[in-house]
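What follows draws every value from the coordinates through simple rules; no lab data is involved. Remember, predicted model here, so these are calculated numbers, not experimental data. Cβ atoms are built from the backbone, for glycine too; each structure is taken alone.
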Structure I
Amino acid sequence: MNFITKLLKKEKKLTIDFCEKNLDRFLTEDLQNEYNTFLSKKNIEYKEYHCQSRCEECKISPYAIVNGEFITAKDSLELLKMLKNLQKVK
């Protein structure tokens, strides 16, 4: 039964927009591989923009725009966990 559950498990398609400046500011070197692994999944589309004109938010915490929705977290690890949770169908 576990095999069938895994086979039928669906993951949402996510479109994620990042600000390069925000990534430079908050993404730590030790998390880069985890982000790369996540972002390389076939149901993930992402873009990095030089600036998204969200300067106030950008200075405070890491963020991403996921399927048009602005999400923020206290740190890059929390943001990655949030992205992974958004990917799963509930």
Structure II
Amino acid sequence: MEQLIIPEQDIINALCIYTSRKKQMNPEEVEVELMYDDDTGFSAEVFWAGRKQVLITANLIEALRMWLDEFLNIDPFAGIKLDLDDERGIIAIIQ
């Protein structure tokens, strides 16, 4: 399989669905802000019903595995690498 790039908006969509399933709500009720820090790496702040949760890189990968499996019909255990791109923001590279 050749390399596939998952854009930032699809990563956000995956996290909205991932969080909504865990919190038993609609994905539209979830807001996500992706972040990158040199010390801690990739993470996301997730907001719903006046609450906030910080997801770490492992959670982002778990959400992307769900997205690959259910929405793209791609092997969810393909290699996933998060990357910070100057033009595209935070992207996922699937190999």
Structure III
Amino acid sequence: MRVRLELAENHRDLAMFNMAIASKLRGCDLGRIKVVDVMACGPIKERASVLQSKTQKPVRFENPGRTRASVEKWMEDPLMVGSAYF
């Protein structure tokens, strides 16, 4: 799946796919991730924390190198400029 997304240069879907695997969050929680949750004044955070909607408990997860690279590529996209949500 990753290879197909990389070959298609679909940066958004690749970043979301990698983030879903890394975080193990539900789809509803994954869609609510904000840019500030994964990015800190330039670099992508190695660890992020998100509040789950079902349990209202914070979940901390690590962003491995591949995930950080795909998220960084998506953040460089013109569609993400000024966007609050991932």
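Suppose you compute distance in nm of label points 7 Å out along Cα→Cβ at positions 41 and 57 for every structure in I, II, III: which one lands on 2.2?
I
Have a look at I, II, III and say which one yields 12.9, 41 for Rg and Dmax of the Cα atoms in Å, as calculated.
Going through each structure in turn, the value belongs to II.
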